[in-house]
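The structures come next, written out as structure tokens.
Readers should treat all values here as calculations from the given coordinates under stated rules, not as data from a laboratory. As the structure is a prediction and not an experimental result, all values here were calculated from the model.
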Structure I
Amino acid sequence: MQDTDRDLLPEGLGDRLPQQAAASQRVRRAALDAMASHGYERVETPTLEFEKSLASRMAGVQVRRMFRFVDPTSLRLLALRSDITAQVARIAATGLAGAPRPLRLCYSGQVVTIKGDGLDPVRERLQLGAELIGTDSVAAAAELVEIAIEALRVAGANGISVDFTLPDLVDTLAAEALPLAETQIAAVRQMLDAKDAGGLVDAGGAAYLPLLYAVGPFETAIERLAAFDTGGVLAGRIAGLREIAARVNGAARLTLDPSERHGFEYQSWFGFTIYAEGVAGSLGRGGTYRILGGAGDEQGEPAAGFSLYPDPLIEALAAEMPGRKVLFLPLGHDRKVAARLRAIGWTTVAALSEADDPIALGCSHRLENGEAISL
């Protein structure tokens, strides 16, 4: 019986063929170069770690999304990373614990989850990002929003827009200004996130209804949020949002959805999601958070950062990439001339036999008498 499924890949996983791989490398290099130009030093982390390590550095990390199995050497539970941010947090709290703050780090790598998000079946994605460790100030948040925009722009994204949110909004209001029972908080968050007015009232959050309308273009939405904040509980956050928006002004279209929670498992007072024209879905998100330390460290270290997931951008760029200029080198070609042409940017493909066809091999030019002749 013929084996017909030996080359199948699991759902949500896939290869990148040459044109897609070239686009991926271009995006990765451009984005990381942009981060490095702002002083962010690159770190690399393992794809596997002990589950406890991945789950203990950030509040809200969901271990149920990770592939987990027992390490035959240590007999401890291992997990495939689903988010590199937690690993960078570990590095900051251990190997770089004594490094001067604020500490600027960036990274790149593949992450894997047990299942995709919503209707998206993809389970392996490229994650690029930057973390600023030691502060979660407005200035830090603004710097990271600017760098995220720049990284996507130089990578090839157009028409970038950024949506701001306040991930701890309900907790902040429920603590004093608009009290909620502990059992109501999760339901109110969920109804606000779903934009369900009726469900919000049923959950005991009628006082939170104005937040459903403090959504849209930043200038309009921030005024509605300020009008809602009659007690001034959100005054500091509103001022922070205005300052960040002023820093970003003109670099991207800005919107505000203060109660958005999707994808913000561990962010604190500020969060943002970033989009680009012609690319379905978001390309990343970021915000402020805290890195949890060792035993007895309840507060943790403040930090801010962002993660980009540029796979949709890579697919779009791969489809638009122009054909390569590739020079065919016939048998017996001058190797010094070929080396000189590669040094000035040519890609060369050398013939291995007389039967090699330059056009079939994807070449655009042929080397003849020391010159590149168009095919």
Structure II
Amino acid sequence: MDDVQLSPVSGKADLDAFIDVAYRLNASDPNWVPPLRAEVAELLTPGRNPFHEHATMQLFLARRGGQVTGRISAHYDHLALTQPPEQGMGPGTGNWGLFEAADEATARALISGAEEWLRGEGMTRVLAPISLSIWEEPGLLTLGHDHPPMVMMGHNSPLYRKWIEGAGYTVAKKLLTYELDVSKQFPPLVQRIVQSGERNDRIRVRKVNLKRFHEEAAIILAILNDAWADNWGFVPITESEVAYIGKKLKPLVREDLIRIAELDGEPVAFMMTLPDLNPVISGLNGKLLPFGWAKLLWWLRHPTNAQMRVPLMGVLKKLQSSRLASQLAFMMIEYIRRDAVAKYGSKRGEIGWILDDNQGMIAIADAIDSTVNREYLIYEKPLA
């Protein structure tokens, strides 16, 4: 297409080019946060990222006149193929992601090449962009280009929407993030709900114990896989992924920012909050050397004035239709808010992503006076 040549990534030089093109194409965007290059390489490497234990992937580069003009991953998750089709994934559903393109001709060539590869692998439908797992950076940013993303959230050129929709893709699902001023107390109604829960002897909301990190991670995994099992796009997280994610996030984890709620001594809900690492790494251009590692290490030990993101929370399915579910959520949010302000000087928080039809979570977000600040779209297309 318009002299664009597509080729599969093969070898270290191609992989380096695949990683590097994102930095080059986004260099002029002040709100794009360069990820650490070593982290991107690890994400893409089988044997290092356990996603590849249950996925098949091919990376592609686009070139024009020998110059790399874009990239894309084509992949499918074998666990996703076993999910009920009415929940978004299911048999025959493949994905592409990690999409970057210098121009529309490059975008057309990349998307067409990814579709062709997925057809050859027996896929009949595409959900995209998903980079790489639904648990990582799903969706195309379509609202919120005017500010940088928080940790573990994607950011892309606003041009991509037109190019993707021009390739025949329609919206399958909208994902929302909400922001709020955590330095302010929540509205009186929320405070009364929290106080009511504090008087209930059946309820205990506790901090995680990092000395029992693996046990706590297992509790959170069990709640998460149960709580999210009926959600659109759900793919179960494996034990090896939990161990991997736990190891990656451990430097960011704080006992007072992750809460587990118990009912009659049984863990029934959790909420995870992470201090936002992105302002620290935004000026490193993806490299820890020569001095980036010292800046990062100091901040990890002293995360002051930190913004906070709630990437995950869950309540066991058996409680989700009860008033208790929202009460537990409000209690966990309030306890984390208090500690975030008192111990880390936090002023801004972000919750998400949240599915746009998750009325329960949207009601909670509205009740604490948060507002939508970013929107991501996941597209679909049949592979006829």
Structure III
Amino acid sequence: MKSGLDTAQLMVKVQAWGRELALSQIGVAGVDLSAAEPGLLAWLDAGFHGEMGYMASHGLRRARPAELVPGTVSVITARLDYLPQGTPDDWTEAERQRLQRPGEAIVSIYARGRDYHKVLRNRLQKLAERIAAEVGPFGHRAFTDSAPVLEAELAQRSGQGWRGKHTLILSREGGSMFFLGEIYVDLALPASEPVSDHCGACSACIEVCPTRAIVAPQRLDARRCISYLTIEHAGPIPEDLRPLIGNRIYGCDDCQTACPWNKFAQRSPLPDFDPREGLTGATLVDLFAWTEDEFLRRTEGSPIRRIGHARWLRNIALAMGNALRQGDDPAIRLALRSELEHADPVVREQVAWALAQAQPA
């Protein structure tokens, strides 16, 4: 590493390199996150992490970057916007309208394109390589939602935005429609200035949540969150929550589409996040018909693939039941009956529940 390193000048260059890599914002945080530890422990003690056992098993290591990667003295944070290039200005209203079409399958916007883990990690690695070319070899490790990292806390401390009441990071320039990534480094870099909270008295995200998963400002019970239930949760979805999920089959954007700050959400310049065929505007019946081979083929390189075909069918069957509650649809009933004997017991139970939701003739 070069001696007499001018870290302020280095960060000017890092910002420029980040923009070249389509990273919307670069920040730097220190590694003392001790003030966040009581909140993390309280969240875990309340059981709000649900079946995400890794959240508890890592314990306070998540809030201690230097324990996760020994030698870390600074954390570079990065923001990557993900709204597709062709997103219309009235996109929030368009997304809300999807909820009024019970036969349509809704996939969360971030998951309609390529897996962000791969897209962002690749860019973080390239950024680290540029830094190494400038300063010489240095210790670093990049993360994109892939290790016990207190991501939102680091983002907030590094000036990426403030913690919204829905727990997501909000930016005045970019709303919340972005991914976050980090590079843990052994360089002592100047920390960015945090920004102040601009939610004010607004509680739109809390009020719109279908399952009331946001139990208080900045406090989320993941066990009630539709994103958690349709992605992380492996077993049967609790029956009292099923009607509230509607036609959402992978994730949920409600708290984001309700947020006034997302009128400033930025379009990504990358084609990676453009929606794949079948993941926007498709019917529940069409997606339910995917065989496991077709599911694997169509979700290659997609974040959806990791839930597997059985959980995909479970989610769609649930949405089909909700559609039948609103009105009979012979095509939906026929599709459901085709999977009454599915090998997976969770799918079988969900299909039987869905058929039972049909209004009696």
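Which one of I, II, III has Rg and Dmax of the Cα atoms in Å, for residues 120-255 alone, as calculated from the coordinates, equal to 19.5, 60?
Answer for the origin of the read-out: II.
Of the structures I, II, III, report the one carrying the highest value of Cα Rg over 2.2 N^0.38 Å. Before the final figure, lay out the partial values.
Working: I: 1.19; II: 1.00; III: 1.05.
Top value of Cα Rg over 2.2 N^0.38 Å, among I, II, III, belongs to structure I.
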